[in-house]
Structure P
Amino acid sequence: MSIEQLQPATQQQANVYLPYIQGAKRNFLPFAISLYQKGVLEGHRKIEASENIPFVASWNVATLPSDLTRCRMQFDGNADLSYEVMMASFEFISFLIELMENYKRYRVTDFSQSFYRKLLRIDE
């Protein structure tokens, strides 16, 4: 399923996350929740001056914004290129909103630089 085919989550589902999402990002919230509820996403990591690398991201779907979500990513279908990160579901949904903003701009399904920094534990 592509991002364009997503149906927005209900207003009731979106309201639970409203305190955690600010400004213009709220426009994408119902769609990000809908994507979150799917529990899986395929995309491509943009690499400068090289081919994009395909990835599959999968995660558990939590009930509450403060519940933990464990996201697993595997690049290029290679088990050696698998990574995992845990964060509050509201934080992960915020990353999904950034992904959707980037998709709208560039037509590439890819997470933001800040997501990859967290996934690879660069800032720890």
Structure Q
Amino acid sequence: MSFNRKEQRTRRHMRLRQRVKGTAERPRMAICVSNKHMYVQFIDDGAMHTLASTSTLKEAKHCNLETAKLIGEQAASVAKEKGISIVVVDRGGLKFHGRVKQIVDAAVAGGLRISDRDAVVAEEAK
């Protein structure tokens, strides 16, 4: 059975979603990157509720690495406003490189943590 690229990405995302769950304390940071826009949502899967979101819909910018960095910074600031400090990343079936990696790196630089291990390493450094 052969699948086209869209079906393959959907199947990868469904496999990923079996392991990645968002809670109120540690929401899922869902990243969606298309050819025209980039979106980031913070989702509580237990309550099935979107806690915060940001995207490039309002700006008329190119969908490149610089814009991905801006979206990551915006996502971190929006999350901080909502009291979110630690998240689990949902890359949406995409590879973790390029724009997806840039969004996550910028969000981490903006103050979000993506694992408890980061907190342990920070405390050991003190």
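Any read-out appearing in this document is the output of simple, stated calculations on the displayed coordinates, not a laboratory observation. Here the structure is a predicted model, which means the values were calculated and not measured. Cβ atoms are built from the backbone, for glycine too; each structure is taken alone.
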Practice problem: Please state which of the structures P, Q yields 16 when percent of Cα pairs over 26 Å apart is computed from it. | Solution: P
Quiz item: Given a computed value of 11.6, 35 for Rg and Dmax of the Cα atoms in Å, for residues 29-68 alone, which structure among P, Q does it belong to?
Solution: Q
Exercise. Compare mean count of other Cβ atoms within 10 Å over residues 53-60 across structures P, Q and report the one with the greatest value.
Key: P
Quiz item: The value 21 for relative contact order in percent (Cα under 8 Å, 6 or more apart) was derived from one model only; which of P, Q is it?
Solution: P
Practice problem: Check the numbers for mean count of other Cβ atoms within 10 Å over residues 45-52 across P, Q and tell me which is largest. | Solution: Q
Quiz item: From P, Q, which structure was distance in nm of label points 7 Å out along Cα→Cβ at positions 61 and 77 = 2.7 calculated on?
Solution: P
Quiz item: -10000 is what came out when helix-only ellipticity at 222 nm (-39500 (n - 2.57) for each DSSP H run of 4 or more, over all residues; to 500) was calculated for one structure; which of P, Q is it?
Solution: P
